[in-house]
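Laboratory data are not the source of any read-out in this text; all were calculated from the coordinates shown. A quick note: this is a predicted structure, and the numbers were derived from the prediction, not measured. Cβ atoms are built from the backbone, for glycine too; each structure is taken alone.
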Structure I
Amino acid sequence: MYNVPEEITIGNVTTVIKDQNPEITLSGEDMTAKFRYKTKKGNYNIVIELGQHTRKQILQTKLKTGWEICKVGDYLVPTRCYKCSRFNHKHSDCKGVETYPYCVGKHKLKECTALAREHKFINCITYNRHSKNEKIDENHSARK
C-alpha cells in the first residue's frame, strides 16, 4: 500500500482494511502485515502479505484507509550480488568475478577512474549479448 496515513500502523492496518473496504471478501488468515517504511518524500508505505484471492481483489481497487484512498501494487525487490552486480544471488554465494558496479571493470572502488559517461551495467550488457531483436540501454551504473 502506498501513501498510507501516519496513524495506520502494522498493528491496525488489517483491521482498517477490513472495516473500511467491505467489498473485499476475506477468508481467515488471508492478510498479514509485514512491515512499514518511510519513503524519501516522507510518505509511509506498508507491505502486506495476501492470499491469492484477496490479492486479486485488492489489486483491482484502491483501498480506503481513514480519510485517504491508497494505491496498491506488488512489492518486488530483486536480489543483487554486491560482488559481481548480477541478479538472483548474494555475494556470499557468488561464483563470479568481482566487478565494480559503475564501470563493469574488474577492480575495486579505490582503483576506478571511469567517468559518469563511461558507466555500464553488466546485466544490460548480458541481456543485449543474448537478445537478437530488442536492445536496451547499457550505459548506466548498477546503482540506477
Structure II
Amino acid sequence: MLRYEASASIRAPLESVWPVLFDVVRWNRWTPTILRVEALDGEGIAPGRRFRVHQPRLRPTIWRVISVEPPKSFTWEARAIGTRMTADHVLARTTPGETGLTLAFSFAGPLGGLVGRMTGRLVQSYLDTEATSLRRCSEGDAPGTPAAR
C-alpha cells in the first residue's frame, strides 16, 4: 500500500475545527483543491453515505464514508479499476485551544501502487494545501472561516 500524509497544528479548539472538516459539501469555500462536493445520500457524514467530489485536474470521484468518530475522525474510500483509494481525516486535541490535524491518502489494489506513483506529486500537493487551508480557515485567516460565516 502506498500512502501520502500531511499534518498541521491549528490554533483553534477541536470543537470549532470539526464542524468545518465534517461539512464536506462546503469544502470548496476554504480550499482550492475542491471545486465542489455533491451529497448523493444526504449531506451529513455517516457510514455508507456517498459524495461525488470534483477536483481540479482529476475526474469526479464518488467517495463512500466507511467510518466516523465525531469529533475526531472520518474515513472514506473510492474505487477505480484495480485501485482502492482511502482518505483519512484525523483531529486530535494537542493542548487547550489547539488541534492537531492529520490527512492521509493511501492507494491499494492490483493497480494501486502504479496509480499512486503516477499521481503522487499531485496527491501530496493537495494534502498539503488542504491541511494549510483548513488551518487558515479554522484560525479565521481565510474566506469561509467560521467567524466569517
Structure III
Amino acid sequence: MLRSITVLGPPIPQGSKRHVGRGIFIEANKKLPRYREDIVDTIIEDGWHTDPILAGPVSVKIGFYLPRPKTHYGTGKNAGVLKDNAPTYHDKRSDIDKLCRAVLDAITIAGAWRDDGQVAELSASKYYGQPRTVITIEALPTPAKRP
C-alpha cells in the first residue's frame, strides 16, 4: 500500500543542535519545531500513526519544493513570467540530507513507525516551486516467516 501526504510551507532543514549549558541542547533553526509539528499533524490527520503497514521495512520518497528567486522571472511586461532558462531542480542551500532528517524524525515523533531505522529505501529531490513537502511511504515486502 502506498501512502502520500503534502505539507504546505517551505521545507526546513534539521541542522546541528546548539549547546545552551547544563547538558541542554536546542535546535539551531528556530523554524524547525513548527515544520516538524506541521508534518506530525498531517500524518495524524491522514491516519498513518495507526496504519499497520508501517511496522516493517519501508520505502520513503520525499519531494522538497523550495521558493524560486526573483531572478527566475522576467521583468517589465514579462514580470511574473518564468524565464525559459529557469532551472527545475534546486541546487542551493539547504542540504538534502538535513531536510530528510527533519522529515524522518517528524514521522517518528508522529508514531507512524517505531524508528526511522525501518527506512530501507530513501529517495529525495529538491525542486523549485510552490513551497511544500511531498512525502510518500510504501511498505516493502517481507519474506514469509518459516515455521
Check: Among the shown structures I, II, III, from which was the value 30 of relative contact order in percent (Cα under 8 Å, 6 or more apart) calculated?
Finding: II
Notebook entry, point to check: Here Rg/Rh (Cα atoms, Kirkwood Rh) has been calculated and equals 1.13, so which of I, II, III was it run on?
Noted result: I
Margin query: Among I, II, III, considering only distance in nm of label points 7 Å out along Cα→Cβ at positions 83 and 107, which has the greatest calculated value?
Written below: III
